[in-house]
Structure I
Amino acid sequence: MQGAYKAKYDHLVNCLSELVIRNARLVLPEGVIRGELSVEKGKIQEIAVSGLEKGDTEIDARGKIIMPGVIDTCVHIRARRSSYREDFHDCSVAAIAGGITTIIAMPLDQTTQTPKTIQNLIRAGQKNSLVDFATYASDTEEGLAKNALKITSLGVKSFMIPMWRVINAERGELEQLMRTVKPLDGMITTDARFGEMDQDEKMIKLQKLRKDPSAHAETRPEEIEEKIARKVMEASGHTKCRVHFFPVTTKKTSEVVLEFKKKKLKVSSGTCLHFLTFTKKDMEKFGPFLKVEPPLRTNEDRMALWKALEEGTIDTVASGHTPVFRDEKEEGWKNIWKVPSGIPGLETLLPVMLKNSVTAGRLTLENVVNILCTKPAQIFGLYPRKGIISKGSDADLVMVDFQKETTVNAGKLHSAADWTPYDGLKLKGTPTMTISRGTILMEDGEIIEKLGHGQFLAV
């Protein structure tokens, strides 16, 4: 197959570039080829099988994979720095270490509810983030509808509504929100929060009767997620508004997504790595540490998610990164209702995904690049600037070494969280270099800080 690309990429380029990467296996839209690329002014300048002129900086990627930088579409973050929570800086350091060059923030401190708070969040990111970033708008249906025009003028076009609001909303309310968003080239995304559903009489009764870790899942049955998915996608069909359903955690929900995709609607979907890795049976070992929203499902569901990824029903995989601390989680062994949901997963997203997919023989490397890089860029309007190795695209690149074996060590990860459910996991496919818009931000595990390097992206 290498020869098929020679005519397209094998030519001499007679100019000095800022950065040249040689002897790499490049993951391109056409497939994986052995070649080299040059970078100028933060953009990919040329791609060739051989013959590029010497650059200011030369990188020998012999034996390594070069793929586009990962785009993580679900990163829970706080705009404001505190002594015990991650902000943009801490989070972006973990991202860089894991080969992630773009994050889409789901703020934890109500900082995207009005145009003013969105502006504050953008300023915080521009000041502190080391990687490029975007954010979702999040508010009540009334608030989003009222502020939609101002919000989109700031470059935020993805409007996030939690699942409990979807289930409680009348069909007309949901469709009216979509009709407000659609003319602005906006998109509705769902969020896993169940919020007011916990105030349901049946839920309150269960919380009084049981406090063990497994009780949490019983308050979020699979059929609720499926009902929400159908409701959102039916509204999309009536309004032609773009919808990204996230996260898909069950076999039946993936079947609902497929049903509406076959109707050629503007719907996409995603899931989180932990739903592909763990099941509710793992709660017996990890207990409150695996309390997530929605809860973990059955092994049948987990395997169905892998199949849906392979077939393209599920488009993206995100980390769902939530930096909850060990001591906060420990309390859940006695009372699961007092424990925050979520797990840290930003730095481990790419290597664990590679282990569970490519190394395990489930997916090809090209599949994984499509899921972690290309599809997120396309869905959120960043393509072809990002998510692809192509002439003129941002030089967001990650070098991966499949020969190097590493073991996940919670104490060596860069997140503010002090634990990981992947602790002790052996990996092959470790990021050894992260490049953002032509700037090397990580090399062999060493972070090269460029405070304020991150740019705000309109999505």
Structure II
Amino acid sequence: MKILLAQNNHKIKDRLNLYLDNLPTNVDVYEVSSYGELEERLSQDPSIDITISCHMSAKLEGMKISGLLLNGHQSDLIVNTTESLEDSLEYKAFSKLDSRGQIIQNDINCESFHNLILDILKKRRNLNFQYAEEEYRKVRLSYFLRFNKVLCDVFIKINDDKYVKVLRKDDIYTRDDLQRYREKNIKFLYINSEDYDDFGASLATTPFLIEDRNLDPKYLDDAVVNTLDIVHEMVLESGLTDEVVNLVDYTAYQIESSLSSDRILNRLLSILKDRKDYLLDHSYMIAYFSNSICSHMEWDSEEIRKKLSYAAILQDVCLSDAKMAMVMNLQKPEMTEYTPEQIAHYQSHPEQIANIVKANDTIPLNVDEILLSQHEKPEGNGFPRGLSHHRVSQLSAVFIVAHAFVDELYREEFDLTKIPVIIKRMEKRFSVGNYRKPLEGLINVFQKSIEVA
């Protein structure tokens, strides 16, 4: 049984996924985020049972698909909206679907949604199952990354008969609390059924922690890294949507706002030292250091720092293998374990993300160029273009110097006493061409801003 979920609002999509995850039968859920993708998927797969599409904006007007469903494809259509659609241009075609077409509101509750889905599946597949009120409902662990305070009691499942409470209502939790379960390959946490609809509503309406412009500094690191995690997942699922850009914008703001904090490097490294989220922590640190370097250069501006933060946040979103990224970035001996095809795929990621960003006119200019140049080297033997130290742009050079410094910190296992040695190594490589000024900025960071313990 197949369901096609076409949504361009991630919060509403996640609320519907929350309900789909708890259906009393197994279904395969496929996701798209634009009308073009919706039309293409239906054209390619005639076995889709139910299409659930929003009708919310010019990018995804779900009722438009009615014509295709009338002229060949047999999928049922559920349109979710906040509007009254009877006066829309597409309603006439939609109404011809008769019992195959349903309109629901975005805030539909779980029981009503389940009954609708089950009735359609029973009709289409001649199956016999009923809505069941379970004591506990599962919630994807990744949904808890958005917040740091639970709205209800949260449990882990030991077996079908035993659930153990791990978080109490209003508890403040950290990324490390969640990471313990992720390392055990736990993908779902559980909440009481009586809390389920309220949780679903909060998922669709509560701002992400990173969106709080008065965010308490003690929650900053978790908020940034969790948001990087969410952005990574969103881009892999749906591409660079408006919501992703909004989250990147808030993250850039929070990073820039934190630069004046005393001893931020010491705090940051002490938190990240023993963590395993390489792609995420690596991006956070590059955002911090590229901003810091820029703030110690003559042409520093808020717009330039924003571009650097965008590049840092988005640089690795096309990668899914964190171990390989770490091995390649740090030039570890394990590089020999990867095939030429795997290495070629890894080396293509700057072009992949640069092209995605270039096609999005809401992202600041030059971010695509920074991303394309992220793995260039002063020796001229980087990838993908092998740019010499004179051909790389000054802005890209800032990013590359920050990237190289973070890689050196990883090699030295975050030992702050090794920073003078790292700087000396970098001086030998980066005292050339357009890298000179960013290198001076990096040196000034330590001379003027950061007290190294």
Structure III
Amino acid sequence: MTTHGSAGERWVVVGLASPRSPWFQELGRWSAAAAVPVDFLRCVSPEEVRARFAAGRAISAMVVDGAHHGVDRDLIDVAAHAGAAVLVVDDGRVPRDWRTLGATAVLDAPVEREALLDALASHARPVQRGDQLLDLAHPHGSSDSVAASEPGRLVAVTGGGGAGTSTVAMALAQGLATDPRHRGLVLLADLALRADQALLHDAGDVVPGLQELVDAHRNGVPTPTEVRRSTFAVDGRGYDLLLGLRRHRDWVTLRPRALQATLGSLRLAYRFVIADVTADLEGEAEIGSTDVEDRNVCARTAIAGAELVVVVGAPSIVGIHRLVQVLHEVHDHGVAPQRILPVLNGAPRRGRARAELHTSLAQLCGQLGSELPTALTLPRRRIDDAMRVVAALPTALTLPLARAVSAMTDHERAAEPTEPTPEPVLVAPGSLGHWHGDDGEESA
């Protein structure tokens, strides 16, 4: 006979379902009648669930109705981040791979009392009497949904206004795509708040794009083939394009966990993902606003997860000033200096003038300047005609970028520690099943 819970401990369970859901009502009756050692906290909306977890009370598990419209990857991550098990009651009406979305276990509807208790005993942590607050700084779980043995490389391109960030992102994507090894495996993703890549590529259609692809990751994981169908081929330059937000205000439709999963899927479908992002990294920790953090979710997520961040600046007084600001902001966001590549777009031809730019940049960056790689200088080139007809950009722009980025990402991957391969070890005869102490004598 299985014993569920011991004296002094109970499971604190948050439930999300329609108030008329049979299992939801039944679980409430079991809890009220003490038929199960469960403190049941009813919720009918995702906002209530988030408020329960934000209150800081220790919660054992979240039980949700798989048919509820508010159950998605981000809500599951809220519970997982708090160390709570996620149990999904599935009646088969909404076919989804719940475990891929981060669910701990799936219960068949109608829910049997013993099945619920077995799931709680196997996956949830009982709460002792007197336990009040859960230390959210040390979560007990996570819900990484996208994993691959060798995902593609994510490179974020950002910079101050007027520096030519979008142009540099296009040039980098084209330069990488000219390598036969990467043919058809380079993507330019427009993650800027004010997305201009659709305009710069004269895209006749505005869908599908970033919004549709992120929405597809809320309740599932598209295959690499399905991900590639959300992009457009730029034949004249050799890369694919993921269109960005159609309006600035559309950032409200992007969920953080769904966006993170989207970037993971893009890295499975492509060898290089070049993300054109806005240089806005402020979050709740910096200014105390969750709304601003949500608005900047594209830049914060892409730059935090990028193998390399290319920061673009113009060779002018204002351009250098903005470049220094963005370099410090990217570094403060947790990016190591060796993963940041400064780029001076439209640098003068004279060697002396370029040397003065490098000297000024190093002095203004202070300590960070001594740790950064040498800034890459790109010459001025007329590209208006190429932009107008979406033709190939000059190789004087594309090749230096591709070479620098390939070299730096190759170096970063080579420097990553690898786990040693397990090797067979000889076993001394008679040693199996015994433990030897420090003095070499057998111990019972």
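FYI, it's all coordinate maths here, none of it is from the lab. Just so it is clear, the structure is predicted and the values come from calculations on it, not from any experiment. Cβ atoms are built from the backbone, for glycine too; each structure is taken alone.
A value of 3.3 was computed for distance in nm of label points 7 Å out along Cα→Cβ at positions 221 and 349; which of I, II, III is the source structure? Source structure: I. When helix-only ellipticity at 222 nm (-39500 (n - 2.57) for each DSSP H run of 4 or more, over all residues; to 500) is computed for each of I, II, III, the one that comes out at -8500 is I. If relative contact order in percent (Cα under 8 Å, 6 or more apart) comes out at 21 when worked out from the coordinates, which of I, II, III was used? Here the read-out was taken from I. One of I, II, III was used to compute distance in nm of label points 7 Å out along Cα→Cβ at positions 173 and 309, and the answer was 2.7. Which one was it? Traced to structure II. Out of I, II, III, choose the structure whose coordinates give distance in nm of label points 7 Å out along Cα→Cβ at positions 117 and 397 equal to 6.9 when calculated. Label of the originating structure: III.
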